[in-house]
Structure 1
Amino acid sequence: MDMNYELFIAKRYLTAKRKQAFISVITFISILGITIGVMALIIAIALITGFQNDVQDKILSATSHLMVQSVSEEGLKDYAKVMSRIKEVPGVRSVSPIALNQALITGSAKTDGAYLKGIDFDLEVEHSAWLQKLESGAIPGPPSASGRDGLLLGHDLAFKLGVGVGDVVTVLTSAMRLTPTGLAPKQKNFVVAGIFVTGLYEFDSATALIALPIAQKLFGLRDSVSYLQVMIDDIFAASRMKDLFRSVLPPLAYTTTWMELNKSLFSALKLEKNIMFLTITLIVFVAALNIIATLILMVMEKTRDIGILMAMGATSLNIRRIFFYQGALIGVVGTALGTFLGLVWCVLANAFKLIKVPVDIYQISHVPFHIKVMDLLVIVGVSLLISLLSTLFPSHRASKTDPVVALKYE
């Protein structure tokens, strides 16, 4: 017998004639169940992955991949020498010094707390797209005509303070200075040179940027910095880079990675992704039960046919293959349709921004869908595996049919 007849018979059984319309309906429902399960899995995982990637990009655009700082309260000394050593480590894209302190900023509307961050604008602007495209204004240059230095404010912080480009704000820092009446916080007036938007609310609502030398003087850091901001080529190699830095850093310096700084957020997103995967996989399991039911009904319906085939010389293995192919065809067609529809939905949702969200809460106007190749392969693999496993019992039962009993009343 030609081995292709097994697949031929499997296809014929799935496309039932009119008198077997009930079985063809169950076949359709089985395929639909797999299709919906796979489609739901792809959309759900693409949603979580897209949101995670968006948050990750926003966090890493506004903060460092690795942060090198000192345990000393005086900050990181000889930072120029440390910077040159770090730059020599393969995979490092850029290193920039940062002076950071908390401050109270007073605008025309109100006073609000913020992080006052001193940066080297020439270095930062090279790898920060949000600094290259300010919402308004420009990078602070030399002191203005009034003698005031410039600063950049985050969009949300500027809104809260009620100030715009050209307005003057008063900055009160926690660093102390000696006055005739005793110690008092250092205070300085700045002119708002520009307003930036990173898309990360926590950063845009609580950060003001000034030139590094001004920050060092204002915070009393002298020749030190709060930390070094390190950007690397491969963000997921941060832990490995941290180990490489140990040999080039001074004894009191230590490194923190972006994953450690945002551990709770990314752990929550990863957990949510895993739970969603497991939950929606249950839909595929339910669809697999339909495959089992379809094949068992098919075995009962085709008992006479099985008896005839076995009388003509078909072995138990041949019969098992026929019903295995039936279940496999249902699984493959359902998985292929589900994958196609899921990917089409993701493309359309991104192109037409179908799912809108409040910009002021999520900092994005629509939910992004992004499916990774590995996630897609896992979804397809799990769906096909469940479909194939569901054929084992019905095909085994069919192969045990006794041809004598099957043809007894024929």
Structure 2
Amino acid sequence: MNRAITLRLIPALITIAFSGSAAAAGFQLQNQTGSGNGNAFAGAAAAAEDAGTVMWNPAGMTYLPKGHNVALGGTILHRSIKFSNNGSTPSAGFPLGTTDGGDAGGTSLIPFGYWAYSVSDKLWLGMGISPTFGNVTEYDFSFVGRNAGFYANIEQINFNPSVAYKVNDMISLGGGVNVAYNATHFKQGLAFASAPAIAGNNQLDLEGDDWAFGYNLGVMLQVTPTTRIGLSYRSELEFNLQGDQRTTVTGFGSPLLANVEIEAVLKTPANASLALSQKVGDRLEVLADFTWTNWSVIDQIQLKNKATGANLSALSYNFQDTWRIGLGGNYQLNEAWKLKFGVAYDKSPVKSAADRTMTLPDSDRTWLSVGARYQLSKTASIDMGYTHIFFASADTARAVQFPAGNTVQVIRGDFKTSVDSLGMQLNYNF
């Protein structure tokens, strides 16, 4: 089938993962630390409670104990995606699949690691290795919407060397460089009943990869002894993906289905966060944040033949900018135990049912989180956090076109999605 169909559902080309599944709005991976998971990551840009602040706000390194600070951990994330067909329509010669495709989610391990070191009382260096976006989705090949995409697996790892400087007791500044590697793999069915030579379990298979570079900035303001405000910004990344287009089709002469080398530009959006840490008494810390994400940079993706530069097809996502709000807290129960809780609400960048794809059936979501930190010793602690994410009901009316501009199928149906995540993190200072 045509590239138009491939890119129609290629949140594979914009669904980045480091062995992970999207757990924040769009295809963003919020699961960057185990300590934040217990707070629904509320106020993460102001929390600065361990070396994970390298990710959320590098200026927060100046609030850590002197010496080396290490945070290592991972999140086990389970996502369920179930589709119910509701009147999908084919045209002559382009039959639909026969089932709802099973559960397209799965279980993933999302690892991360951070290090921060005090060079002096004012200067800090840090390093973070973690995912920042992600999605893994796979339906059975019999899936009714397979010709709009049935498999997406994209992996990305982000390296984030950072620096922080304490200007005075009130102001700390931080920044970092982001070096990210992205690899994308996407599959889509090709069923042409009117052409026996290409009928059967044919499919289109895409793979591409690239490195991209960006930056992040942060400010910490200790407004009063009990009130801290964090501001953070993470830049857009642009990947010039290069790879292969392969197809099992035979006996069909369309150049759009040839085995060729391809290229495409993929962007991941910038985001900015305003966060608050407010101490209430000796035991309670309230955390809150408002975060904006520039999803509107994802408008159209153009696939090209690498050798000739010819356009294969274009995909319009028509994403909109979104916001997230989080509220949480930490309660120091005793010297050993700190209890955590949090809620958050994420808006989806998907504007309409016509824009909602099979491999990224995103919708507005609500987080509920609980967790705890246990102090193993003066220099070591362990975090545990559990989150359940509720997704709003979502429907799709996604057109499959061949050739571009000619609709041969409309996939109509409803998605039921949920996510459970369990994060753990070891913190050590020496």
Structure 3
Amino acid sequence: MKGYKNSALFLSILAMSMFGIVFASIKTASAAPLEEIRIGATISMSGKFSTEVGPFKQLMDAYASAINHRGGIYVKAADKRLPIRFIVYDDKSDGPTARKFYERLVSVDKADVLLGPYSSPLTFAASVAAEENRLPFIAVCANSPKIYNRGFKWIVCVIDAAPRYTHRYWEMVKAEGWAKTVAFVVEDTLHPQGVYRGAKKLAQDAGLKEVALKVLPPDTHDFTAAIVQIQEKSPDIVFVSANVPFSIAFMRQARELGLHPKEFHIIHHGGVFKRGVGTGAEGVIGQSYWTRGMDFGNPDLFAEVLDRSGINLDDFPWAPAYMMAFETVTQAIERAGSLDREKVMTTLKHLNVMTVGGVVSFSENGVGTINTYPSQIIDGQYHIVWPPEIATARHRYPALGN
């Protein structure tokens, strides 16, 4: 009996000792000094979205280099400036792949904050990982309302919702008073559908009549029937809400078949589109977030980041949106004074910060405030054409060649 009591006492002491060791280890780990800020993300370096953002890891690395060269981001809890490091994977333009890598960024790489992938479908999938693990997630180019109507608490997005994506364009159309009719061509995916639903209402408010609507699968290659039917309606504007590969194929065939509205509006008309269409891109109008000469935020820093990355703004017009996301996460961490995820997320929800594209703040469901400006390809160059106080050229309507 005595031996039993001694054994029990020994085991009790051993258990208490082990608990003390484990507790001390946890306390030591939690008190480990902060050495860097880890920002996790994926980029579509391959797959269909690579034409839009393929080299953007270079953009992230260039921003990190620029900020770290300045000493890093001041974090009050560490009482010093910390360098930032982007941890980036190739999501291959695929939703399940993106989700897998965001799970890894949370569990293996221990990211402090996440930046979303390109596109609404990929963000819809990837943001689940952030929500389930309660980690701040800043979406960039993903504005489908379906993302933000799920009641998620750990997501914000720097840009406005898709239905308002082209609101400045329709303001211009209404102010100028030239156009009366519009035909819509829509790629049947999340972002283009969201943009179309908003544009339909905005066009009506601007006094235009919708004379044709063609909603087509994203893998459509032959647009002949749709183009012929649009020709019969003779619209003033042909508005194409689609991603780049779809838009290039449609525009080439529209030019070949002699479709000549007074204006083509292609929502994604960046350098890849322009090269893909060639001279047929002249006069096309679309959407841009920023152009050199705009004086919001810190344009000199953005110009430095572009130069460091070797990225041409005309080729990759979504670069400013990513820059705004970088500025947003920087300000959120500085103002939170900590890398504690709760504090960072609370700070994000109440953030109001000037970026290169204007003021970023967030609604209750996380939708941001940044929107695009109508820009036109004039003599081979991109120019913002509205509003007048920002415009770098006057809108040409009817466009030459249309």
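Only the coordinates and a few stated rules stand behind these numbers; no lab work does. Being a predicted model, the structure only gives us computed values, none of them experimental.
Please compute relative contact order in percent (Cα under 8 Å, 6 or more apart) for structures 1, 2, 3 and give me the label with the greatest value. Once relative contact order in percent (Cα under 8 Å, 6 or more apart) is tallied for 1, 2, 3, the winner is 1. Once mean projected area of the Cα convex hull in nm², for residues 80-303 alone is evaluated on every structure in 1, 2, 3, the highest one turns out to be 1. Source structure of the calculated read-out (helix-only ellipticity at 222 nm (-39500 (n - 2.57) for each DSSP H run of 4 or more, over all residues; to 500), -17000) within 1, 2, 3: 1.
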